Structure 1
Amino acid sequence: MSGHSSYEFKNPVARWVDSRLPILTMIRAQGMEFPTPKNLNYWWTFGGILAVMMVIQIITGIVLVMHFTPEASMAFNSTEFIMRDVNYGWLLRYMHANGASMFFLAVYIHIFRGMYYGSHKAPREILWMLGVIILLVMMATSFMGYVLPWGQMSFWAAKVITNLFSAVPFFGETIVTWLWGGFSVDNATLQRFFSLHYLLPFVLVGLVVLHIWALHVPGNNNPTGVEVKSGQDTVAFHPYYTMKDLFAIVAFLVFYAAFVFFQPNLLGEPINYVPADPLVTPPHIVPEWYFLPYYAILRAIPDKLLGVIAMFASILILLALPWLDTSKVRSGTYRPIFRQFFWLLVLDSIVLGIVGANPPEGTWIIVGRIATFWYFAHFLIILPLVGLLETPRPLPSSISDAVLSKKKSQPQAAPGE
């Protein structure tokens, strides 16, 4: 699927460069002529959206660092300085803060799309696993970035989350001391998190390059899940999908801009505009919205160590998904029973997010435990059994047959209508 371009550049400079460093040939083969299934829908555009959001986050982050002071007594004031005194500093910060939320929104849609259409199945297991690793690095990067403004919620979120590692037998206290850089969340903690928050995005870029490389070896999956037949089932990536991706990217950026310009603090916590105070504990400590389902899983289990294990297992279980999903059919389109359980999983994830945003008391505890049980049951019990017992619908022989059968099933307009 990776292909090889035989195109000869007409521009003498381009031809001279490419004969010595064939980077232009690689770009043309992998970015323009790359054979892509002709039935990809708009759910596939979130890969391009994620690439754009990553670039926005890196650029805004680099500029913000030029004005930020990673020192405990100055971090909050330097953040306010960026907002009030740096030219367009408010815009940079709001773009960066809301960009993180948009990044996670797009990546969750990207992951659920992959689960629905079976993009984790052979021969794309490494591609899927790299995607899960990218998610983990994103989470670490985002958490460390959330601490940097050194507001009340930033400080206490850092204290609560890092203190979870104290549940690790024998080495827990040592790990926490190392994370803190001392015996409390203080200046050393802030500087460590700042250093890693600046470094990890470049690690993320490297992982994304590997992810794209792993994609271009077997090629794209598609909504039918059947293997493509070269020529009749594919089109060149450019201009067909570059234009489609561009339209989706612009639409997503409009959605993103609505938050940046009209509701920049909607997804944040007002208490984070209060300087960090180690002596005043907020009444309700919550992470950012994209961590809330995992936070709910953590709190659903009374034992601290088991809660931490369950929280990390809820992410790491995705690494085993290619083997937990036992069905031979990739696409959920042809799996009626799986499709129902898939949407229940989506609903369950939303419920976990709502539970994580509320105090762990009363009915919320019961709902959180039921939703946590269902989450793990989906992967460990339901998915393997459905794959073995379900009778899928008949698969089309090719992408072209699937497209043509849809056209035939649509009612035709009478002449003159």
Structure 2
Amino acid sequence: MKKNKIYIKLTDTYSANNYHPLPVVLCRGRGAWVWDVEGKKYLDMLSAYSALNQGHCHPRILRAMTGQAKRITLTSRAFHNDQMGLFLKKLCTLAGYEKALPMNSGAEAVETAIKVARKWGYYRKRIPRDRAEIIVCRNNFHGRTTMIVGFSSEAQYRDGFGPFTRGFKMIPFNDPAALKAAITRNTAAFLMEPIQGEGGVLVPDKGYLKECFAICRRERVLFIADEIQTGLGRTGRLFAFNYEHIRPDIVIIGKALSGGFYPVSAIVCDNAIMNVLKPGDHGSTFGGNPLAAAIGTAALDVIVREKLPERAYTMGNEFMAELRKIKSPVIKEVRGKGLLIGVELTKKARPYCESLMKQGILAKETHDLVVRFAPPLVISKKELAWALPRIKKVLLSHPR
């Protein structure tokens, strides 16, 4: 039996059946490339859902992690540590906000933003107790906790997990008029993704974010941008909302905040919002720990020093231009920004992803009909040129 099959059988035996991965077992990664247990090399076109913007095992982040791991890794927030303040200063300065609250997973950061927005609604906007509403968009993906899946429009994400938390109102994505109509005196916040990644790489019309932001400003509603997948350079700007020159009230950040080495997330906002919290209101044993902080600091340094947003902008435009040249009857649309690209097909995307794997390219389907291409932002023009004819070959084929 081949090594890949041995490991897959082991995983299938002992792991919960909550994922449907491609049949490849990876054991090593460097830059934009990964290798399986049999030594085959693949170009990573998923980047762990944009957690690996800096590429696999970036040496600068690796040095920061190993150096810090030799000193101290965890203090809890019962005590101060010498890394967290430096990390949060760098994050706030880069993002342009006064305060940050560090957590671990992206879903934790989303829940943190919701808690802060609700408390702001009660203590600053004077919404009647337990009546605060948060508006979300159809096809959203903000995480997997019980509360978050409760305001998902995806039936499978909700099936069997109720009862759900009340206080959320759903509207269509890319529809400012729907947002305006949904706001009431009890609306505390509007939570949205500037581009819906899991929803199928859905890019809204130009001006959508700006119009929604203006509506929120007029109605005294917090505008919360979930930039967990789209942030830190992925779309060709530091944050996707930068394209529309707005400044959300709260920004949710995760994934690439650690460069793939460790779960690190955060929300950033200004004092007028964050200061509704007092000691005991919220916390995390691991949030802001010295190991995470050292890794996060190095991960941000790499984004800035290597100009990854600029690279994503240039490479993404070239990549999409070449994809749009492929004259395949199976391609319905190519869309995206930077190096977050979706190719919507007229057929199921899974067989095409399996064929790409055989060509040495790892991509993943989303929402059945979309192949998502999101390589590490360190990918070179030479590597992209290597991939394009193989992608074209697959998209012109008819896999079973």
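Read-outs throughout are calculated quantities, based only on the coordinates presented, and are distinct from any laboratory measurement. For clarity, every value in this text was computed on a predicted model and none was experimentally measured. Cβ atoms are built from the backbone, for glycine too; each structure is taken alone.
Here are some notes:
- Read-out helix-only ellipticity at 222 nm (-39500 (n - 2.57) for each DSSP H run of 4 or more, over all residues; to 500), computed value -11000, structure in 1, 2: 2
- Value 15.6, calculated as mean count of other Cβ atoms within 10 Å over residues 164-171, assigned to which of 1, 2: 2
- Among 1, 2, structure where distance in nm of label points 7 Å out along Cα→Cβ at positions 52 and 172 as derived comes to 4.6: 1
- At a computed 20.2 (mean projected area of the Cα convex hull in nm²), which of 1, 2: 2
- With distance in nm of label points 7 Å out along Cα→Cβ at positions 92 and 284 derived as 3.4, matching label from 1, 2: 1
- Sorting 1, 2 by distance in nm of label points 7 Å out along Cα→Cβ at positions 12 and 36 from high to low puts 1 first, with the largest value.
- If FRET efficiency 1/(1 + (r/R0)^6) of positions 212 and 276 (r between Cβ atoms, R0 = 35 Å, to 0.05) is computed and equals 0.35, the structure in 1, 2: 1
- If you line up 1, 2 by distance in nm of label points 7 Å out along Cα→Cβ at positions 140 and 188, the top spot, with the largest value, goes to 1.
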